[in-house]
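Structures given as structure tokens follow.
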Structure 1
Amino acid sequence: MNPIIKLSDNAASRIKEIMSGIELSSIGVRVAVKSGGCAGMSYVMEYAKEINPTDEVIEDKGVKVFVDAAAVMYLLGTEMDYKKEEFSSSFVFNNPNESERCGCGESFKV
């Protein structure tokens with residue numbers, strides 16, 4: 001079975017970098033999906049301090065990513081990347097389930 005989320009090398013490196021600079025109580029990052037934005041849904045990333053019993057745990061390239069159970073069906077097959085541009089840098093989700101994305105790139109629809 002394919003992982004729910006795959007990490008690009010850039011994303012894994014950036015998560016390692018972030019995790020090395022925060023307090024030890026965080027054990028990884030959690031990815032979730034919430035309602036909102038102009039296209040209906042948006043991605044949420046936060047530090048995970050504990051594993052929720054319903055989380056899907058993905059270990060890829062030495063990084064732990066916890067996927068909120070409610071987000072799994074929206075994220076299947078997604079690649080998480082990290083893009084650094086001249087004036088900004090951000091995590092980017094390349095999601096094959098998206099049918100539409102808003103112009104600002106903050107939200108999506110499946």
Structure 2
Amino acid sequence: MSDDCVFCTIAAGGLPADLVHEDDLFMAFRPLENLADVHALVIPRAHVSSIADVASLNDATRARMPVFIAAVASRLGLDAGGYRVVTNHGPDARQSVFHLHWHVLGGQALSESM
């Protein structure tokens with residue numbers, strides 16, 4: 001856990017979050033600002049700065065990550081219409097919180113530019 005990381009604080013229960021799904025390794029919650037009709041953020045409970053540092057997680061955690069993300073999308077009702085899963089690394093990609101997080105986006109036709 002990083003003391004100055006807002007997502008670590010949320011994962012530790014220090015800040016409220018609109019939870020979608022959680023388990024012992026990950027949690028998903030709705031963001032303060034939606035980028036699509038349906039939007040959730042998925043984070044590992046352990047602090048990892050970005051996808052570039054995902055090797056610091058153990059093999060079992062890395063293997064469960066996409067399974068958890070797919071379960072979140074299903075809980076959000078996105079299976080039929082489809083969804084997008086995005087993570088950003090670094091300032092040029094507009095990463096604003098330096099704790100690995102995945103945006104699960106759907107509920108509408110998304111841009112073709114990505």
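Read the figures in this text as sums done on the coordinates, not as results from a lab. Bear in mind that the values here come from a model prediction, so they are computed numbers and not experimental data. Cβ atoms are built from the backbone, for glycine too; each structure is taken alone.
Taking distance in nm of label points 7 Å out along Cα→Cβ at positions 31 and 79 as the criterion, the top structure among 1, 2 is 2, with the largest value. When helix-only ellipticity at 222 nm (-39500 (n - 2.57) for each DSSP H run of 4 or more, over all residues; to 500) is computed across structures 1, 2, the figure -6000 traces back to 2.
When distance in nm of label points 7 Å out along Cα→Cβ at positions 71 and 87 is compared over structures 1, 2, which one is greatest? Structure 1 comes out on top. Sorting 1, 2 by FRET efficiency 1/(1 + (r/R0)^6) of positions 15 and 55 (r between Cβ atoms, R0 = 30 Å, to 0.05) from high to low puts 1 first, with the largest value.
Among the shown structures 1, 2, from which was the value 2.8 of distance in nm of label points 7 Å out along Cα→Cβ at positions 47 and 63 calculated? Going through each structure in turn, the value belongs to 2.
When distance in nm of label points 7 Å out along Cα→Cβ at positions 39 and 95 is calculated for each of structures 1, 2, structure 2 gives the greatest result.
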